[in-house]
1. For which of the structures I, II does the calculation of distance in nm of label points 7 Å out along Cα→Cβ at positions 62 and 86 return 3.0?
2. A value of 0 was derived for helix-only ellipticity at 222 nm (-39500 (n - 2.57) for each DSSP H run of 4 or more, over all residues; to 500); which structure in I, II was it taken from?
3. When Rg and Dmax of the Cα atoms in Å is computed for each of I, II, which one produces 17.6, 58?
4. Which structure, out of I, II, was distance in nm of label points 7 Å out along Cα→Cβ at positions 14 and 134 calculated from, if the result is 2.8?
5. Given a value of 3.2 for distance in nm of label points 7 Å out along Cα→Cβ at positions 110 and 150, point me to the structure among I, II it was derived from.
6. For structures I, II, which has the highest computed value of relative contact order in percent (Cα under 8 Å, 6 or more apart)?
7. Please compute distance in nm of label points 7 Å out along Cα→Cβ at positions 30 and 174 for structures I, II and give me the label with the greatest value.
8. When distance in nm of label points 7 Å out along Cα→Cβ at positions 54 and 78 is calculated for each of the structures I, II, which structure yields the highest value?
Structure I
Amino acid sequence: MFDFEELPGLPPYGELTKAFPSTWARTGREGYVVEIRPNKEATWIGNFRPGLSGFSGTYRHPNGCDVLVVSGGQGYVVDPEMQTLRGEIGGAIQRVWVLGGGASMLLQHLGLFFELLGPRGTVWHTRRLSWDGFEDVRLSGDRLTGRGWDAVGGQWCEFEVDLRTGASRGGGYNGPDGTEHRTLAQG
């Protein structure tokens, strides 16, 4: 089983780090730095370009094989053995909840909508629930509740999301948004 650890910065010695995305290496900048240990003998260090939020963290992907690295909101799905990028998620992730002992992960995107990841990728994402931000977000059983900002009415409006399906009620945004609720992969 692989392991990982956030580092305070790029190491001043040793082997070169692996940049994600690969073009990030050309900038010579430091992003979110993570040491990844796919087994006891092999260790490597990734330097991940940040996205649009201040949130960073590293998680086991629900597929049990990959690592999800969130660098300043930008999500990277990485194969720890091959040291390769399998895909990118979002750009402004602000929070991650690990659900069901790691069977799925709930992502909050830029205070606008939520996305559920399962072993095969995105299971669903909600429609846009807020003009700009959430408050009082809480998980309880198969429900996510909170309040989304309604810029037209100038108030916070309650919303509820069914974590099994991604269907939602309420919220502070009722316009067209391009993120209508969709159920994608199963699990």
Structure II
Amino acid sequence: MRYIIVDLEATCWEGRTPVEKMETIEIGAVALAGASAGTPWVAAGEFASFVRPVASPQLSDFCRRLTSIEQRDVDGAGYFWEVFPAFAEWAGAEEFAWCSWGGYDLNQLRADCRRHGIAFPAAFERHINLKREFARLNRVDRCGLAAALSLKGLPLVGTHHRGIDDARNIAALAVGILPALESGGY
């Protein structure tokens, strides 16, 4: 089985913000090829792109501090209706399950597809919430990515709250989660 590990960054403001107000500003993804015949799990490719927001084109100070994404990064990026199809094409037609740390990324992609009149791809319906599975398999409360890495003795590599860096860190955890799901008949 192939897995696409996804992490999104979105427009945000201090305090709780509804998903409907937020817009994706970065898509980071790592493709993982599952082990077979004794071969190890391997990263089989990456996708990284900034996305230009339209509803709130100016990033808040809070968003820039949290994500380290600068205004110039999104001002020079393609719009969601350009980037998302490129991402879906990169994911490919071969069957996959896409994974994220929690359910936020799934909800945000659906909201952005609705906002821009794009049909949510059927291939993206097979979603694994790795945060939930990590908690279940390790018998711990659900926790953030940094805490999960720490629990497993893994370093947080790159910049936290950057799509591609977080996707890489989630992938590091996924190689310990997905084999257990596969053996359980997911």
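1. This value belongs to structure II.
2. I
3. I
4. Numbers: I: 3.5; II: 2.8.
It was calculated from structure II.
5. Values: I: 2.3; II: 3.2.
Attributed to the structure labelled II.
6. Going through I, II one by one, relative contact order in percent (Cα under 8 Å, 6 or more apart) is largest in II.
7. On the way: I: 4.9; II: 0.8.
Comparing I, II by distance in nm of label points 7 Å out along Cα→Cβ at positions 30 and 174, the maximum is at I.
8. Largest value of distance in nm of label points 7 Å out along Cα→Cβ at positions 54 and 78: I.
Laboratory data are not the source of any read-out in this text; all were calculated from the coordinates shown. Computed from a predicted model, the values in this text were never measured in an experiment. Cβ atoms are built from the backbone, for glycine too; each structure is taken alone.
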